[in-house]
Structure 1
């Protein structure tokens with residue numbers, strides 16, 4: 001058999017096992033930075049598979065590796081461990097047994113497919129040069145994110161990847177297909193915290209209190225108009241606020257109003273400039289309105305940039321493995337992903353795996369999210385094919 005036939009054969013051979021692993025992980029979700037049982041389960045699998053690994057990165061993270069028959073480059077494959085604080089509504093045998101926690105973003109599928117890819121590649125050591133690094137990463141869902149912390153914690157100090165690849169479930173694309181976008185694919189994401197503080201008091205006595213609620217409204221409009229305003233050459237940008245907390249009443253003006261939001265863009269230079277502009281706007285507003293404003297930016301994930309050359313190769317290779325009709329082009333997304341931190345330390349390729357079920361809508365981050373499990377075969381087969389093929393091409 002040639003390489004493609006071997007991978008298809010092994011994918012079919014391990015498919016049922018990987019489905020069961022995905023369901024087990026789905027049934028036992030854990031939140032960011034607390035993935036202890038998930039990490040222990042992965043370690044148990046690695047011991048069973050006889051694969052070398054090191055654990056304890058950011059507490060629950062694990063790095064495992066397989067070496068080909070010949071020396072060569074290192075390719076990293078990443079999957080995430082954490083779930084979301086969502087209560088599952090699905091009535092399935094593998095429904096989350098933990099109220100308020102659910103794998104609503106597909107990380108259970110990512111983990112299962114990475115283990116499946118490992119089983120496949122373990123039998124194909126003669127078919128690829130170099131090393132495959134398996135990155136089991138915690139805390140993708142919570143800033144500052146496990147990717148950044150894994151790097152800081154020395155996960156790649158001994159075996160440094162020349163390239164890192166990750167796939168992510170995508171319910172908008174039917175199972176059996178994959179999608180790619182070269183270059184800037186996902187936006188940066190930062191958290192905005194604003195507190196307006198003044199003198200609270202009776203609504204009917206304006207001379208003895210500050211209009212903190214009105215000030216909050218004015219400031220929000222001002223920031224929206226200034227930061228979101230289009231101008232020539234400006235990259236796609238979103239400044240949005242999702243929560244205002246002013247604990248007053250019909251006749252009580254609160255002394256404090258808290259506002260939280262998000263800022264997203266596709267340009268790191270504009271990202272920094274926008275922060276400076278926001279600070280300037282708020283300082284002028286504070287002076288003009290004679291009211292106190294506390295402003296804080298919690299830096300989140302950077303722009304995710306897929307390496308142009310590697311992504312072009314991955315598109316060609318996936319077309320050869322899955323058929324060109326099953327490889328689609330994607331548009332930029334204003335959503336963000338902590339995988340972006342890897343893209344600022346080495347070349348990366350982050351792509352989408354179709355998991356949609358015809359006639360049903362399963363949106364990510366919802367209590368009804370689920371996948372077409374046939375996608376697990378596509379995912380681990382395509383990932384194995386990409387790892388072997390890219391290592392060969394990078395060695396030439």
Structure 2
């Protein structure tokens with residue numbers, strides 16, 4: 001899996017840093033995680049960089065199967081509709097799923113057909129999706145299928161909105177992107193001023209490699225090898241039983257990347273996960289303004305590290321930091337201090353960076369230098 005980070009600013013663009021938006025590329029396709037203001041321009045720029053520097057790389061929009069929104073604040077969503085319309089101009093024909101979090105109260109209202117609760121915030125995703133529908137963000141107007149999914153990550157209830165947002169169909173579970181079979185998207189509840197979640201991308205456990213040399217040494221027939229390869233024990237003519245598990249190497253464990261949106265530190269959905277390979281976590285504030293982080297339900301760099309330790313992360317990437325943070329060494333230093341000596345990787349994201357995770361769990365952070373990537 002490879003994550004392309006297209007924006008590291010918080011709330012508003014700042015100099016060379018843009019607002020939130022990322023792409024997760026895997027064997028199944030591409031997922032977009034948030035799409036703040038100017039997303040399609042930043043996406044196009046990253047595609048050009050990859051084409052010029054890594055000819056074998058590809059971020060073709062036809063591979064994008066899902067947009068995962070972390071919450072409804074506009075620095076995470078405002079670029080979505082223009083980009084959907086651009087794909088319509090490009091004659092996209094592949095289905096797309098757009099999914100994001102809402103509250104239990106809003107979900108109940110959608111299911112029953114009642115008006116949204118009075119306490120639903122302006123940045124509620126249900127309001128935005130209804131607005132996008134009225135502005136042409138529907139299958140009918142775009143010319144390609146778009147599924148609009150909202151859910152409460154805490155209770156794990158999900159609905160699909162109708163074309164005019166006036167109907168909501170309760171789903172048995174969160175749908176997965178069409179055609180995805182190797183990587184699963186998992187919402188993790190976070191804590192912010194509006195309904196929010198992080199998104200985990202988890203590969204499936206793979207069986208170990210079949211030991212063909214051992215089978216050949218025993219002079220097994222092709223039929224016997226097939227039986228063992230498909231997990232069925234084989235009984236030989238002399239009555240000896242060959243166990244299929246003895247012909248498999250160690251299973252390849254799932255790999256996990258989590259991308260948080262805006263959240264207070266140690267959100268329950270994040271601390272409830274274990275064995276995370278990469279955690280990309282917001283670090284809006286430094287310790288000298290930790291009171292602001294608490295007030296606005298954001299995190300400090302130190303808080304991001306405490307979250308990483310709580311979920312057993314092997315590598316922490318700091319992102320979404322305030323414009324007042326001019327020197328990236330400071331949040332890195334504060335996060336390192338909070339690690340209390342724990343052995344985990346720690347890096348700071350910049351716009352255009354790539355985070356690579358191998359099937360064996362190796363992490364590489366490639367930094368964009370302006371004319372290429374360096375490790």
For relative contact order in percent (Cα under 8 Å, 6 or more apart), which structure out of 1, 2 has the highest calculated value?
1
Given a value of 17.2 for mean count of other Cβ atoms within 10 Å over residues 14-21, point me to the structure among 1, 2 it was derived from.
1
With distance in nm of label points 7 Å out along Cα→Cβ at positions 150 and 174 coming out at 3.3, pick the structure among 1, 2 it was computed from.
1
Suppose you compute percent of Cα pairs over 23 Å apart, for residues 278-365 alone for every structure in 1, 2: which one lands on 18?
2
helix-only ellipticity at 222 nm (-39500 (n - 2.57) for each DSSP H run of 4 or more, over all residues; to 500), calculated, reads -7000; among 1, 2 the input was structure 2
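Among 1, 2, considering only volume of the Cα convex hull per residue in Å³, which has the greatest calculated value? Could the numbers behind the result be given before it?
Numbers: 1: 159; 2: 172.
Sorting by volume of the Cα convex hull per residue in Å³ in descending order puts 2 first.
No value in this document is a laboratory result; all are computed from the given coordinates. Owing to the predicted nature of the structure, the values given are computational and were not obtained by experimental measurement. Cβ atoms are built from the backbone, for glycine too; each structure is taken alone.
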